[in-house]
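S.K.: Next up: the structures, one after another.
Every number here is computed from the coordinates shown, using simple stated rules; none is lab data. Just so you know, these numbers come straight off a predicted model, no measurement behind them. Cβ atoms are built from the backbone, for glycine too; each structure is taken alone.
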Structure I
């Protein structure tokens, strides 16, 4: 119960951040100019040698990439009878990152930066779909890793690497000129709030399924 409350409170805090940020984006976007311009100038310091690196790296959170990875992992989980884990992953990536994030973009209709774009994008800017998608795909993996990797040092190392990887997805979007830093913050806060608020629901569903599975096995024997 204590952990459930912690997840709910933390998730609610990130949701509040997203709502407040979204309100500013919708009604007073000029208030974010200082924040956006400062971080953009810092990250977009020209390093031509990094262009292709970031163009390639950002593809790890392209919608198609996220979908393919999620389906593959979801199928592997289902084959191992981890149905609840597979369902949670696919809901996070398919519904929240895919459908819901796209609908939210239509609410804010924020145009992308007028900087040179190193990749082609056509949708609105806030919240960043790549940031949301990376948080929900790789964030779900981070939260599920302890189920499959029992050695804590290895598990935590992988979680740290994935966390850094998520951060650099956001950085890549700013570097490529297709997002404001506040778009990235919006995507991360929305994705993280969804993860933390749905995690207790996933745990409850997992517990119920395990109980039902054990009862079925007991009856069969």
Structure II
């Protein structure tokens, strides 16, 4: 836990503009319906699917591909489950679009505040992401898995440049490059991890004040 609890910030606040923006011009209802009807939410773990073919065929994904990624190839997957702690941060080259099928929290940081390969978790800010929201996180934003509210399962679609998070061989790759187009730092307590560069206390849901 951090030494100082932090109040959640709104994705509609001025503070969020440094991390990303809200997408309000694209109809995501059919995509959300697919997540609700077809995806079983685990209650004891986190499940991440990098690319889901049926999700990729949703009209919202094509529109996001045009509006956000300039028609570059993208992948559409999802993440769901229960998560109460954050023991790392990642970033990508290219934005990440998150479409929330449930309420959840996100701890966000800024790459500009990294000292070399290290980041102080005390600098991260918690944001409340309400269900049915669509947000773009800039490539300069440190982020990771959503945080559950009241230990309830969360669910979200994740859109990234195609190939992101694919496996890459370990030989001759930078230590922070955990998967294709994904740079990751783990908390310093994970000494066996190749990049235990997240400093400070563990971030967890108990650090968040949400009114």
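S.K.: When distance in nm of label points 7 Å out along Cα→Cβ at positions 36 and 124 is computed for each of I, II, which one produces 1.3?
M.R.: This value belongs to structure I.
S.K.: Here Rg and Dmax of the Cα atoms in Å has been calculated and equals 19.0, 67, so which of I, II was it run on?
M.R.: This figure was derived from I.
S.K.: Out of I, II, which one gives -3000 for helix-only ellipticity at 222 nm (-39500 (n - 2.57) for each DSSP H run of 4 or more, over all residues; to 500) as computed from the coordinates?
M.R.: The read-out was computed on structure II.
S.K.: Sticking with this one: Using distance in nm of label points 7 Å out along Cα→Cβ at positions 28 and 164, single out the structure from I, II with the greatest value.
M.R.: I
S.K.: Let me ask something else. Ranked on Rg/Rh (Cα atoms, Kirkwood Rh), for residues 52-155 alone, which label among I, II comes first with the largest value?
M.R.: I
S.K.: Another question, then. Assuming 31 is relative contact order in percent (Cα under 8 Å, 6 or more apart) as calculated from a single structure, say which of I, II it is.
M.R.: Of the structures listed, the value fits II.
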